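There are structures below to look over.
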Structure I
Amino acid sequence: MAPPEEILDSPTGWVNRHIRRYVESDGRSGHRWHGAQTLLLTTRGRRSGKLRRTALLYRQDGDRYLLVASNGGARRHPDWYRNLTADPEVQVQVGAEKFTAKARTAGPAEKRRLWRLMAEMWPDYDRYQQRTSREIPVVILERS
């Protein structure tokens, strides 16, 4: 049997520490962050082919999980978003639960409602959108 594939965690210091706490505690520490809920998203690197993990704010919409690819309002999309557009099959950890999901970007019609839900949860998303000329995507994760 082959050993499990190595997962590379975010190189950003505070995100890396958050992921480590989340994994080590099986989601008991780190699932809540500044009043919001976080999940761990693992994507496959579009160039390297390696597994990459990051922690992201999320909100549920029925059985689906919603993410915002804000990158803090930076000019370009975050790497995790660019990775999942190349390969939408992702791994997710929400608390102790782990599952495979398929990711897709919300279309314009559904995005309006979903953006409002996400901005209610994290008002900074509206500020991030004002800060950048790119359209910040809302990502929908649906269990495979």
Structure II
Amino acid sequence: MATIDSTSVTGCAAAGATVYVCITCQRAGEPANEPRPGAILAEATVQAALGTEVVVRRVKCLANCTRGPSAAMRCEGSWTYIFGGLAVDGASALVDGARLLAGASDGLMPWRGRPDALKRGLIARVPPINFEEDRE
């Protein structure tokens, strides 16, 4: 079993989640057109997050170039999730997933209720800084 400082997770729900969307992303093999698919997804995610507790940040590269467009999400004390192969119309899935993560008492985004795009596009999840694996 993994343990996470519960005060950090509680703070996550109070503060909401942050979604990082790569603005330089495009699908592998596509020409480098502007605006890039990642930039389109980022702008749509900003719009989808309006009026929610979700913060959206644009980043220049998530180093997932072969599986773009890419995004990551995290909250204080939670695991960080990295997604790839996202569609430019996937903004609502990112916001919905971020809200699920923010509401997770254990810092893990629940599988049930997770948008399909975030099930198919999961690249990795990274433990929080304060993560300790229980050894039995």
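Given a computed value of 33 for relative contact order in percent (Cα under 8 Å, 6 or more apart), which structure among I, II does it belong to? Derived from the structure labelled II. Given 1.3 as the derived value for distance in nm of label points 7 Å out along Cα→Cβ at positions 78 and 110, which of the supplied structures I, II does it correspond to? For distance in nm of label points 7 Å out along Cα→Cβ at positions 78 and 110, the value 1.3 is produced by structure II.
Since every read-out is calculated from the coordinates, none of them should be taken as a lab result. Remember, predicted model here, so these are calculated numbers, not experimental data. Cβ atoms are built from the backbone, for glycine too; each structure is taken alone.
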